[in-house]
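Below you'll find a set of structures to go through.
Any read-out appearing in this document is the output of simple, stated calculations on the displayed coordinates, not a laboratory observation. Computed from a prediction, not measured in an experiment: that's the story for all the values here. Cβ atoms are built from the backbone, for glycine too; each structure is taken alone.
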Structure P
Amino acid sequence: MYKRIVLKLSGEALAGERGFGLDAEKVAGLVDEIVEVHALGVEIGIVVGGGNFFRGVEEQAKEMDRVSADSMGMLSTVINAIALQDSIERRGVQCRVMSAVYMNQLAEPYIRRRATRHLEKGRVVIFAAGIGNPFFSSDTAASLRAMEIKADVLLKGTKVEGVYNADPVLDKDAVKYDEITYMEILRLGLKVMDLTAVSLCKDNDLRIIIFNMNQPGNIKRVVLGEKVGSLVTA
């Protein structure tokens, strides 16, 4: 069983079928799973994206300066983080939102040692606002935070079963990899995760497990070591 994890959630995962904003039922379902894993004694860090509100590289931002657009995207992650925090704490689990962008009335500033201490005390920590800089994705933020807090593994929840050689939504003959190396992902240009994030994990030998977030119970299965999704290693 993994002792300390970072779970990467997309903003879209919180929107459910609506595709925009927050779906209360979807958020509740995800939080139920997170709380169940926390009860096993696992230390949990979460990085959440903001694509359910705003994404700096999408059509809605095409006329904007990239720095401004990415700043709006970072703020979107804070909205999602606060929503998750509220839902987690209503289930009796202490939770802290730590932001890479200073906004002290809404979240704690991200300080690595303080984040680690929260985890040691059994609090769930949600890392918001990416890494605080434009041009970097929330995947990269998840990789960086996982390495900083010395997580055992980075878990990325997606809408498919793992890593495929093609998009399984578009290609019914796509083949799933149970295990794949960082270099194979980079060489093949597989769009399962931002390539900067994959490179960071490769350079620091951080395991990644990419799995289907929409299958209830999958987070617990992964944490307990069951063969779920795709394992990315050296």
Structure Q
Amino acid sequence: MKDRTNWYSQKLQQEVLVVRWGEEGVPVLLIPTAGGDAEEAERFLMMDALGPLLEEGKFKIYCCDSVAGKAWVTQDGSPRQLSRTQNQFDAFLHEELVPAIRHDCNSPNAELVVAGASIGAFNALAAICRHPETFSTALCLSGTYNLEKYLDGEMNLDFYYSSPMHFLPNLEDGEQLQKLRERFVLFAFGQGRWEAPEESWFMANLLGNKEVPNRVDAWGEEYDHDWPTWRQMLPHYLGRLHDGEL
């Protein structure tokens, strides 16, 4: 059920690990949290939680190393370099990883679900907003969507085009926005420790102003910004998505 693949990414100029769980079903790209690697979700028992969906052949889960998230958290470079890495990570996802996933699925035009928690939610939202022709649904859990705090006041175009909070307000009517309006974004968060619900509400309102379908789900105060919360959220929403009830 598990398959591991390493390859050298031309976009990132480094080795990356990609892991797949499941044999058939709708492809889901699950992007790790800030410094996580491709097997982070497994270590934190997410694959156990997703077990029934995988065993029933409803979904195939793909994870990759969180190259950009790790760079932000470790501050490995200047703000300009970090922003470039973020933009390169998007290029890796869209131009290298997505074609590999489609090849693995024997479906050259397969549409993907994209999901993530914390900074993984930032990347999931960025993926669907930048490439709505590729991703059908984004499941954004306990998202951190404002990374400007890492820039030390040094805004640049790499960061601008990587950050939905910044580029969406200025996105004009055209093919990208029209396609995005055919997609769906789910924002979910707990109201316990370390959560920042205001960031999800901000992004939901921003998408709403652009007529992009989305919904906000607030879970209770017992749900912290942590893996036990996400292990309940992701199987719940994928199950509802499969049943056409999302």
For distance in nm of label points 7 Å out along Cα→Cβ at positions 107 and 171, which of P, Q scores largest? P
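Figure out for me which of the structures P, Q the number 22 belongs to, where relative contact order in percent (Cα under 8 Å, 6 or more apart) was derived from the coordinates. List each step's numbers first, then the result.
Details: P: 22; Q: 17.
So the calculation was done on P.
With mean count of other Cβ atoms within 10 Å over residues 19-26 derived from the coordinates and found to be 18.4, which of P, Q does the value describe?
Numbers: P: 14.1; Q: 18.4.
Derived from the structure labelled Q.
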Ranked on mean count of other Cβ atoms within 10 Å over residues 3-10, which label among P, Q comes first with the largest value? P
Given a value of 2.7 for distance in nm of label points 7 Å out along Cα→Cβ at positions 155 and 179, point me to the structure among P, Q it was derived from. Q
